[in-house]
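Please go over the structures that come below.
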Structure I
Amino acid sequence: MRSAESGGRKGRRNGLKRVVDALRGRSDDLALLSGLVIGCVVLLALFSEYRASVIASGDFGIIWCGPRALLDGADPYDPASWDAERLRYGMPITNSAVYAYPPWVAIALLPLGALPFGVAAFTWTAGGIVCAALALRALLHTHAPGLPAVHALVGFVLLVSQPGVATFFSGQWGFVLVAAVAAAAVFARTRRPIAGALSTVVFIAKPQYFVLLGWALLRAYLARGQTRFALTLIAAGAVILVASLTVGRNALAAWLGAVGPVVAGDQTATTLSAAFGDLGGEVGVVAAVLVLFAAIAIGLSFDPRGDSWLAVWIPLSSLAATYARSYDQLVLLPSLVIATGVLARRSTRIAVFFGAATLTLFALGSILLYALAASRNREDTSVALTMLIFGLIAACLWSSRRETGPGQVMGEAGRS
């Protein structure tokens, strides 16, 4: 009898917990949705006309014309003909003699290139926002459940921050890359290495930005016993390489030769070397290298089995980029979500304060730094935001650097 009564009480408690979790999840979703809706209203009200005026001559025009050229039988990696092809599509001449993205991007975006430009631009941006919202929702539910204020702010800041606004009107990759980073982090926690590897493959759209994060994800999955992540990456890489050869044997070499020197030598980019070089010349560049090495040493102090690992290495990878722009900083958002979740294990109040403060800092700081960049006609100073986000996360999670995750190495998450 006692055993039956005990089992009944346990069943009622479990049932009550499920109801509470469901209500909490619904509240979180409503908060995220409200942030997204308000953000969309602000974007459309303030920037829709500007987007319409610049989208064809902006970054999306560059992204779209590569796959479109392939479908039309042209070679986007032939410097002798590429300028003429771009003009034929009504796209601007850039400082790259060939298509600005690697061959695998041109192949992957063939469905987008098959669409008329206006339809493609809408699909790209709207689809990117939806993917980012869904991936961030999963990340928030995994790391920061029961914090609706943070959920609402994440939805709003995704769209109404300088990186979010710039991604919207330029048609850049930001929303897609946020989705990929958030998804890879979720799959790392929920022990789904194949899905995590496929999410990570998206990083090669902008490989210079994700070298350290790709390594950090590989290190995290292997430390957690998920060797299928590495095997899937190898298989996916082989498929991508073979597919890229269909563009032409010299396509990759042409892309590297034309694009590499342009992006590596841009001293106005949002990178450590550009910012420190602007301040101190060659001595400043040396200082940038030392700062990066110090940041890597801090990152290596964290246990790759714990959530803090990815929270630190996402902004650290951004610091190591050889070429970046301020809109690329949108990928910092998943690190703030993960860090908030780590702090929530100690105190909900501290977690909410950290999440609200850092998300507000991200939104306002990015706008102020961009105003400074516009006045100087160079974005190198915007890297201060990445440095600040990295420093805040590393400092606030330092005492958690040896943690291996909830339930010790994600056991609870894997069974839920």
Structure II
Amino acid sequence: MTRCCGNPGPRNRPCGATPAKGDSRLGWFADMLGHCVEYAGAQRDAGRPVVGIMCEYAPRELIMAAGGVPVCLCGGSAATIPAAERELPAGLCPLIKSTYGYYAQKSNPFLEMADLLVAETTCDGKKKMFELMSAGRQTYVLELPQKEGDPDALEHWKRELEKFKRFLESRYAVGITGDKLRDAVRLMNRERRARRELAALMQSDQPPLTGRELLEFKSTISCIPESLDAYDAALATFRGNGAVADAASRVRVLVTGVPIVHGAERVMDIIEGSGGLVVCMENCTGLKPILEDVDESAPDLMDALAEKYFRLPCSVKTPNHARTDSLRSLAVEYRPECVIDLIWQGCLTYDIETHWVRRLAEEELKLPFLRIETDYSPSDSARIAMRVEALFETIRSRRAERHGRE
């Protein structure tokens, strides 16, 4: 298997696969990327097409119902960025540059196996990156509607998914029947439920795992049978475990903003290494895509699929009231003591939405708020740690004041 940055490891693990602390409890997920590479290769050899995706808007259920294996291609390695910057502007977000760097270096085994890339029109940077990648890969573009709550936008999205369904049927000479789609929906719903239940363990006053450990429970390939079994095993394990060390004294943190993909967990490590406990991740690698299932009993599954994915509260939407509504609900359920909004440099839509998230946190939820803008380089780690530690010191002082009054 090709290695992306020359770092040796078990089974030649690719970049971003370093397990979190306590990985003896992570089971299958401790070497998730290695397992996924093996699975993708075996499925490709068995005749199933590998289909690369980069966004939660790409409906995995349709790809699975067409016999494909949907694989997330989001890059989390800083090592591939210089290769990308030979063709892409340096000001683009690191996730885009890292992903394109893998493409330029031909160093992502999933991308090298991919028969098809499913692109989407979220940010302009990704859209134009896909345009460049389409010169060397078959690419299908899903056009995302951007007006939240507009009936015409939902109808447009339904038509987009119908066109995508017909494309998959034609490309792979298959019929996506109602039974095949329902089976795929059931599998994805099972995975979403398991991930929700794991995340819900963080609602406890003394959670049995850290946010960093929870972040490991996300597979690059959805619905691998072993990963579904591993979710069940993890739930059984953590439900019977005691609290993580010093859980009661740690600062409960809600993280929102950009996705934290494999290999780009540095800010999470800083937060929890500074005495925090990330009890809730609202972002695309956290709760955002799994809060809602597809209605398995719906008479028209394509409509149900479109409605579920349309409601994702991405910053591409305007206005994006669904994101603040979700944050409001999650704050009640997970009881954070502060909100940290993570922004990748160059991610303009999330950066601008910081305005609304800050107002929600400080004015309505009465929670301290911290905006962190960074990229994949560790050069600013010390500065970020100082800001996080200062935030936590303020919160601990408030705790002491409350306890003094009691």
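Here, each number is a calculation from the coordinates, and none is a lab measurement. What you see is a predicted model, and the numbers here were worked out from it, not measured in a lab. Cβ atoms are built from the backbone, for glycine too; each structure is taken alone.
Can you tell which of I, II yields 22.1 when mean count of other Cβ atoms within 10 Å over residues 116-123 is derived from it? Comparing all candidates, it corresponds to II. For the read-out Cα extents along the principal axes in Å, a value of 70, 49, 45 was computed from one structure; give its label from I, II. Answer for the origin of the read-out: II.
Distance in nm of label points 7 Å out along Cα→Cβ at positions 108 and 156 computed as 2.7: which structure among I, II? Among I, II, the structure yielding 2.7 for distance in nm of label points 7 Å out along Cα→Cβ at positions 108 and 156 is II. Using the calculated result 13.1 for mean count of other Cβ atoms within 10 Å over residues 44-51, pick out the matching structure from I, II. Computed on structure I.
Out of I, II, which structure matches -14500 when helix-only ellipticity at 222 nm (-39500 (n - 2.57) for each DSSP H run of 4 or more, over all residues; to 500) is calculated?
Numbers: I: -24000; II: -14500.
This figure was derived from II.
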